[in-house]
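See the structures that follow.
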Structure I
Amino acid sequence: MPATKLILIDGPAGVGKTTICERLSQDFPDIIWQNVDELKIPFRESSLGFSRSRDMPIILEKVKELIKNSGGKHLLIDEAFAEEVFSMIDFAKKIKVSVLPIYLQASLENVMLRNNQRGKVKDNQKIIDTWNKSQTVLSKSSVFTVVDANGNFDKTYSQILRIVTQFYN
């Protein structure tokens with residue numbers, strides 16, 4: 001039995017996607033949470049490393065399998081990439097699964113600050129480029145429910161909780 005609902009969480013690095021998903025999976029016991037980064041581990045550990053163009057189609061197939069085999073539970077995908085979200089939405093529609101794509105929006109300054117605080121900045125230009133690319137995708141699509149993640153976590157989470165609760169009903 002496929003998932004009955006699919007929630008996709010996207011946004012720049014350091015915006016709080018994983019923390020939001022952790023809380024949602026605690027508050028909604030009928031959610032199966034999958035972080036796409038975990039699906040990348042075998043590719044990163046291979047001698048070839050991870051290649052988005054080569055490996056994302058394989059990861060997308062794994063996500064599709066998760067949807068199909070979720071046992072009727074809802075599926076929460078963390079780190080859904082904007083480009084792949086459209087493919088996930090198309091697939092979910094084909095198998096009659098409702099989809100809620102959420103984008104956590106934060107200013108470039110906040111994204112840079114959060115990544116520096118986490119000590120995960122290896123390449124500031126990569127963060128800037130990724131943020132700019134996400135802004136381009138957002139400007140061309142109305143598929144996402146955009147949530148302002150510039151404030152504190154509790155404020156952001158309360159917005160998402162309200163959106164997800166409405167989606168459930």
Structure II
Amino acid sequence: MTPDWPLYFRDNLTFGAPDHPAAVCCLWMKQARLRDTLSSDSYSILGNLYSNDGINYLLRNILAQPTVRAIILCGPDLTHSGAVFLQLVRAGVDAAHHICNDPSLGSGQAESAQIDREIPRDAIDDVRAHVRVLDLRGVHDPALIQRALTELNAELPRGAFAAPRVFPRAA
């Protein structure tokens with residue numbers, strides 16, 4: 001892990017084993033619940049995803065240090081950001097960088113989720129191709145999440161899936 005990584009929300013993240021290929025995205029669950037119970041050597045980073053805009057920061061952090069090969073998505077998905085992230089991984093973005101078949105459109109949100117245009121589609125597609133997302137939304141039990149991390153550990157490749165990439169923010 002480079003000293004300046006992650007680029008975004010560093011103070012709001014929990015760090016585990018720096019080079020571990022698994023990460024945990026606990027959506028709206030309190031990080032402390034997992035931080036205090038998961039083995040810190042079974043993941044690289046633990047964080048929340050509260051909004052669709054947060055998907056941009058998640059992507060930017062992964063692409064800046066592309067050693068994360070799996071994300072366990074767990075906890076309550078109160079704003080459907082987990083569902084939107086899963087849809088991004090499944091379907092990608094259209095030419096306008098809107099997430100294809102965005103599930104948040106049916107949840108009363110005015111606009112579909114959009115990925116920053118500064119993140120090229122080929123970079124988004126690299127994440128889609130090389131980062132596995134394990135859907136455990138709604139799971140709150142740390143023992144079940146630890147079991148999933150343990151199972152992933154044996155099968156995940158190590159090392160970067162691409163060269164690090166950093167993209168400018170919109171002006």
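All of the numbers you see were taken from the coordinates with simple rules; none came from a lab. A quick note: this is a predicted structure, and the numbers were derived from the prediction, not measured. Cβ atoms are built from the backbone, for glycine too; each structure is taken alone.
When distance in nm of label points 7 Å out along Cα→Cβ at positions 46 and 78 is computed for each of I, II, which one produces 2.4? Only one of I, II returns 2.4 for distance in nm of label points 7 Å out along Cα→Cβ at positions 46 and 78, namely I. Quick one: mean count of other Cβ atoms within 10 Å over residues 30-37 came out at 13.9 when computed from one of I, II, so which one is it? This value belongs to structure II.
Once mean projected area of the Cα convex hull in nm², for residues 6-93 alone is evaluated on every structure in I, II, the highest one turns out to be I. When mean count of other Cβ atoms within 10 Å over residues 54-61 is calculated for each of structures I, II, structure II gives the greatest result.
Here relative contact order in percent (Cα under 8 Å, 6 or more apart) has been calculated and equals 35, so which of I, II was it run on? Source structure for this number: I. Quick check on the output: 3.6 is distance in nm of label points 7 Å out along Cα→Cβ at positions 102 and 142, derived from one of I, II. Which one produced it? Structure II accounts for this read-out. Here helix-only ellipticity at 222 nm (-39500 (n - 2.57) for each DSSP H run of 4 or more, over all residues; to 500) was derived from just one of the structures I, II, and that gives -9000; the source is II.
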